[in-house]
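In structure tokens below, several structures.
No value in this document is a laboratory result; all are computed from the given coordinates. Keep in mind the model is a prediction, meaning the values are calculated, not measured. Cβ atoms are built from the backbone, for glycine too; each structure is taken alone.
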Structure I
Amino acid sequence: MFCLGLLGPEFILLNALEQFCSARASVRAFSTSDHSGWTMKHAFFADMGGIHLQLPNAQLDEPKSFPINAKQLHFLVTNRYIPFPGNITLDTIRDKNKSDGLARFICFIQMFWFTLSTVSRPIKGYATTTLEITTLAYIVCALATMFFWRHKPMDVQDAIFLDCHRTLDQLLGEHGRSAAGPYHFTPLDFVSREEWIASRLWVYNVNLLRRMRIIHTYQKELPIQHFSSFNFLILKRSMLFVSLAISLAYTSVFVAGWNLHFPTTLERILWRTCSLGTMMIVAIGGLFEILFLVQQYSRTTQGEDIEMGHGPPLVRSHPLIKPPPTRMQAAIRHAKNKTPDIDPEYDVPIRSLVVTLPLCALYSIFRLCILLEDFISFRRLPATAFMAIDWSTYLPHI
């Protein structure tokens, strides 16, 4: 998470925005089902794996418990498999939460003070460094992420277990073919699994890096016992444009450093190319994918809201029996999917392989160049870069 945030904090923002949409949809779904007391904090707690379903009389080859997200919990409650967990109160979640409101407030004050000091430097005629510009850009994403994660508990260690009085076979047998296939995370995948372009590209790139032995490969045991922090959930339609707007604001901060002092002309050209390039990539790549997603949303019953009671709207149903693929089909499938088991839900569209994926690679290169310039530019800074604004001259004091 730290490395991803360093390379592109807008990806962390996207993750926070998706989880916020999921939590808000969960609150609406429980409210519609006449179950009061379910809040945003409850929904975040469930989506991060804080609630486990415990099964009775589990066989040796069956799981005894596994995490359930908010949508799966709503499915179990509305189908009367388990009662509504009214015993999970806000005080219970707060007791498990490691977040400190005072620490967040101090962090916000620090970001505000840094922003005020940096923006004021050109007014006084003082030089601004590229690292300060990069920090301002990170603050844009950090503030938005803090807003969308304001209800999310932090660093929860122990889960809450809910007892189910039906066996796994009984639970799955009542839902026919949709529940009969193999699962990728937990046996309740058929309720809430929703893969879209963000999750598909993320899994594609991670598995590509694993095949190149750049990142470590972990042996996954099923069912999983905790949800990944990189659970890219589906955004509602309006939030797609919110995400794009914040990402453009983030990249535009780098463009604001167009006329900064640079040790050499080559570095100035490199900064301008990378900063303008990242902004254009976000605009072009974001609009490219959003246009296809808006068309796809309009073909579903999902509309503006993520309805918790329905199946996944953006996942195609795959028959259990398929004819063997031809060589051409196998080659295309291998190019579109890098998962070890060739999970069809992680197929990346050809359009994204041709346009979005190369843009993501170029974006990563540009971001690395900007981070590199942030530090190598320290070797030759103007004298005013070391001068601080004397705020006591402008602020009332005793």
Structure II
Amino acid sequence: MALTDIVIRSLTPGVKPIKKSDEKGLFLLLQPSGGKLWRFKYRFNNKEKKLGLGRYPDVSLKEARARRDEARTKLAMGIDPGEEKKQKALMAELSAANSFEAVGKEYLDKASREGRQAITINKSRWLLSLFAPAIGARPIADLSPAEILKALQVVEAKGHHETARRMRSLASRIFRYAVATSRATSDPTALLRGALIAPKVKHHSAIVDPAAVGHLLASIEKFDGYPLTQLALQLTPHVFVRPGELRKAEWSEFNLDTAIWTIPADKMKMRRPHAVPLSHQALDILNRTHALSSHQKYVFSSLHTGARPMSENTINAALRRIGYSGSEMTAHGFRAMASTLLNESGLWSPDAIEKALAHDNTSSVRGTYHRGQHWEERVKMSQWWSDHLDALKVETIQRQRDKALSASSKS
């Protein structure tokens, strides 16, 4: 007797599964737990098989019969519906494992194991998440340039041009990894060059006028906050490394006897070690710092625990405290200051200045150590630069004193 919805709803479970037949091989299996499962019994190659068709009431009686009839049609065509279902499930599983998002996560996990900085990996994971709504679940091998561009244009339409550019760059790296691991045959993002709006170049705010530099250095001397923060502020213009390289500096990287700071490759943007010659002024600042933090791992440790480096916002916050807005000066701006004034001095070769800024784009690491290219010039340049900074600072302080004396005499 065929089933009806009234009969199905009235069924009560027992201690053992109860089978209630409908027609043409369809039956309902009532579980002791109360679950009601649709099953289709059929024969294929003289073997009795069962095909799951879903759970009642998610799959209604009418839908269960439609699914049964579809399976019977496949049987008439010589297709085993149960085996076909298994193959589709397997393909879906493989497709999910090779989705753009899955391959992207695998690539970033690899990059993390290779030593890429956590902040870089976290930013890349965020960029990858922006792809998720549009193409995250799509098989990476099936993605077309048009699909990727559409995903990028969603972000671009919000005015985030630089983010869209970085997304395209990350996607390209993911596709190249997919090609290398036989999950894709090409990098479709290569065809998108020029398709996005070029972001406006945003330069870090920096002071490059010599008199203004002197005023800045004099202001740093008056900083009345956390002592390690002032020392970090004082050291920054003398070494002009990137802010992250300074705040993560460890005492183990310094040889104060030979006046060399060797930054390991995993902390450098170019992924190569970088040696920094230390002027007499830099050594003096470091010796004063040593008295405060020599018992800790980091030269400029966190205020709260001492077990972590200072926050990435500390130097910028200190600059705000002494009166410089973000549009006037930033921690990164000390590099632009050094680059501009060293080049304008005409005393040093552009190559030596680029080496000092760790802008070397060659594959060789020969120039990263003290025996490398331009080292002797860099040592002399480092001392000249510190002397020049001191001269600008002293000139400003003297000018301020003269102005104060003049005002005092008039009153």
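Numbers at a glance
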quantity	calculated
Structures I, II, by relative contact order in percent (Cα under 8 Å, 6 or more apart): label with the highest value	I
When distance in nm of label points 7 Å out along Cα→Cβ at positions 230 and 326 is computed for each of I, II, the largest belongs to	I
Comparison of I, II by Kirkwood radius over Cα pairs in Å - largest value held by	II
Structure (I, II) behind the derived value 18.7 of Kirkwood radius over Cα pairs in Å, for residues 126-221 alone	I
Source structure (of I, II) for mean count of other Cβ atoms within 10 Å over residues 262-269, computed value 13.4	I
